[in-house]
Structure P
Amino acid sequence: MIAGILARLPIGREEIFDIKILKEKLLSVENGYQKRLTVALSSSEERERGLLKMRKTVTPYTAFTYAPPKKQVTYRPVVVGAGPAGLFAALALAEAGTRPILLERGECVESRGRSVDRFFTGGELDPESNIQFGEGGAGAFSDGKL
């Protein structure tokens, strides 16, 4: 994979001090699939300046780290909904030490799956636990493109 990356850049392997793949994407294109990579590499300052001038898609990279602020609060924050956004918000709040309360209208994923299967096979709609409501949100029954 590194050889493929180097083939697209005007830089030799011996000029690279370090290279790291940050992100991989598989894109659907008209005649198949295309792999897109985001990489971070380090080289001499002179070589890096040259790459930045030569390619618009090459940008300076600075590693980002996030440390959640630790905050003492007198209340526990409430997060409504255990979909992707609610779960992430609750996680961020928990990492900040706030002990959030997570409220979800529907059932846990296992029970919810049975409720949804029952509905799809001719059973009644459970208004409190269905494709829209329950742990994981609507994304639990999506095609994975959330």
Structure Q
Amino acid sequence: MGANPASLWLAAPAIGLLLGAVFSSVHHAETIALRLGDPFGAVVLAVAVTVIEVALILTVVLNAPPGIITIARDTVFAAIMITLNGIVGLSLLVGGLRYREQEFRARGATAALGLLGTVAVLALVLPDFTVSAPWPASA
């Protein structure tokens, strides 16, 4: 099942515009975050990125073919893998090349790992143990 060449020509500029809008909105959120300072700026930046992610996930889920119920779970799994492997690995590689030996704060790493573990369990494990049925289940 191949794609129509005309749709590919329409999709390329749309993807470019989407990427431009995402980078522009993150830039503006970062500017606001710098003006607000440390605790509130981090919250603004996190909320901005989360809104973008939720919008993209909803777009994918709402346009999914019927019968595919694992798209949201797969999307969260992909985000977790990108965070764990891509960002952390790239940071370690670039930091190692630049500074040779790196230091990190165990308190911050523990908090981030705890949050990531909680999100992973809630998004990936919990749906396998819950059932969509009216409560109380009729016999």
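To test your reading of the models, identify which of P, Q gives -24000 for helix-only ellipticity at 222 nm (-39500 (n - 2.57) for each DSSP H run of 4 or more, over all residues; to 500) when calculated.
On the way: P: -8500; Q: -24000.
For helix-only ellipticity at 222 nm (-39500 (n - 2.57) for each DSSP H run of 4 or more, over all residues; to 500), the value -24000 is produced by structure Q.
Can you tell which of P, Q yields 11.0 when mean count of other Cβ atoms within 10 Å over residues 84-91 is derived from it?
Working: P: 16.0; Q: 11.0.
Of the structures listed, the value fits Q.
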Point to revise | Test item: semi-axes √(5λ) of the Cα gyration tensor in Å, for residues 20-75 alone calculated as 33, 23, 9, pick one of P, Q | key: P
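All of the numbers you see were taken from the coordinates with simple rules; none came from a lab. Computed from a predicted structure; not experimentally measured. Cβ atoms are built from the backbone, for glycine too; each structure is taken alone.
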